[in-house]
Structure 1
Amino acid sequence: MSEEAGPRRHLAPAVYGSLLVTTLVAVQWQGDPEPGRIALSLVTSVAVFWLAHAWSQIVDRRVHGPIDLRTAAGIASSEAWMLSAAVVPGLILGLHTVVGLDVDTAVGAALLASLVQLFLWGLAVGRAAHGTWPMALGVALIDLALGILVVVLKVVVVH
């Protein structure tokens with residue numbers, strides 16, 4: 001879709017953010033994890049990666065000529081889906097004491113939430129790209145497999 005026809009939905013940042021959150025939760029679930037600290041780390045890390053992605057896109061556009069503030073803000077906005085990846089796992093981690101979850105259950109629930117997000121974003125991307133549910137399910141399963149691979153690699157490498 002051309003930009004003249006309207007803004008296109010840019011889902012890559014959401015998928016990337018979900019992979020990032022899955023990785024961060026998996027890696028930080030070692031030793032003596034503290035859910036509040038992990039939640040803060042998720043929010044901070046995803047925000048930094050969002051800024052880096054937005055800035056790199058802005059720089060890429062500037063290579064081809066000047067851009068105005070509105071265009072730069074539009075680029076940053078299109079990358080903002082990445083920020084959504086930290087919301088649910090971050091809330092689970094941040095509210096673990098309120099709902100009475102022990103540390104391992106809270107971190108495990110946050111990891112599960114990030115894997116579910118990967119699956120759902122894969123389903124959305126697959127449906128948009130292929131139009132059929134079987135293909136969408138295939139893309140979702142690949143996204144989920146990547147998330148599980150991250151967790152497995154964490155277990156193999158760290159433990």
Structure 2
Amino acid sequence: MIRELADYERLRHLCVSTEGDLERALFGVPARAEVLVGTESGVPVCFALFFHNFSTFLGKPGLYLEDLFVRPAHRRKGYGRAMLVALAGLARDRDCGRFEWSVLDWNEPAIRFYESLGATVLPDWRITRVTGDALDRLAALTQDVPHDAGQAKGM
């Protein structure tokens with residue numbers, strides 16, 4: 001289903017994860033992500049992959065939905081809504097200050113759906129990302145960092 005999602009989002013060229021990558025992320029110690037899978041007659045038809053982040057403004061963890069996908073033949077049956085409701089309940093149970101996710105700006109049906117559930121699409125925020133070679137180059141700049149800048153807890 002992840003490859004189906006990548007196709008839908010027109011991002012298949014960026015989808016390089018393997019079954020092993022996902023196994024380590026979901027079942028490794030520590031687990032880096034969690035997933036809900038929806039089935040119909042025992043067949044997987046949707047998934048929601050999520051993880052925790054943290055809000056310094058709220059002083060609480062947040063729940064971040066990385067991917068939500070419902071196979072086309074099973075859309076408009078309530079699976080996407082059920083996933084979002086379940087995740088909102090999980091966020092509430094885990095005392096999260098917020099539950100958030102991103103949506104592609106061209107995906108008007110998804111935007112309308114999210115807004116119908118009370119979500120706000122934040123117009124002033126843009127995702128900033130560093131991956132691959134750019135991530136390696138940025139990490140290699142450690143010699144340019146002041147000596148005590150990395151002395152914070154955990155660094």
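Every number here is computed from the coordinates shown, using simple stated rules; none is lab data. From a predicted model like this one, the values you see are computed outputs, not experimental measurements. Cβ atoms are built from the backbone, for glycine too; each structure is taken alone.
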* Taking mean count of other Cβ atoms within 10 Å over residues 20-27 for each of 1, 2, which is largest? -> 1
* Which of 1, 2 leads on FRET efficiency 1/(1 + (r/R0)^6) of positions 12 and 52 (r between Cβ atoms, R0 = 30 Å, to 0.05), largest value -> 1
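For structures 1, 2, which has the highest computed value of mean count of other Cβ atoms within 10 Å over residues 100-107?
On the way: 1: 16.0; 2: 13.1.
Answer by largest value of mean count of other Cβ atoms within 10 Å over residues 100-107: 1.
Once Cα Rg over 2.2 N^0.38 Å is calculated for all of 1, 2, which comes out largest? Mind dumping the intermediate values first?
Numbers: 1: 1.15; 2: 1.20.
Of structures 1, 2, the maximum of Cα Rg over 2.2 N^0.38 Å occurs in 2.
Which of 1, 2 yields 14 for relative contact order in percent (Cα under 8 Å, 6 or more apart), as computed?
Details: 1: 30; 2: 14.
Source structure for this number: 2.
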* **Entry that produces -9000 once helix-only ellipticity at 222 nm (-39500 (n - 2.57) for each DSSP H run of 4 or more, over all residues; to 500) is calculated, selected from 1, 2** => 2
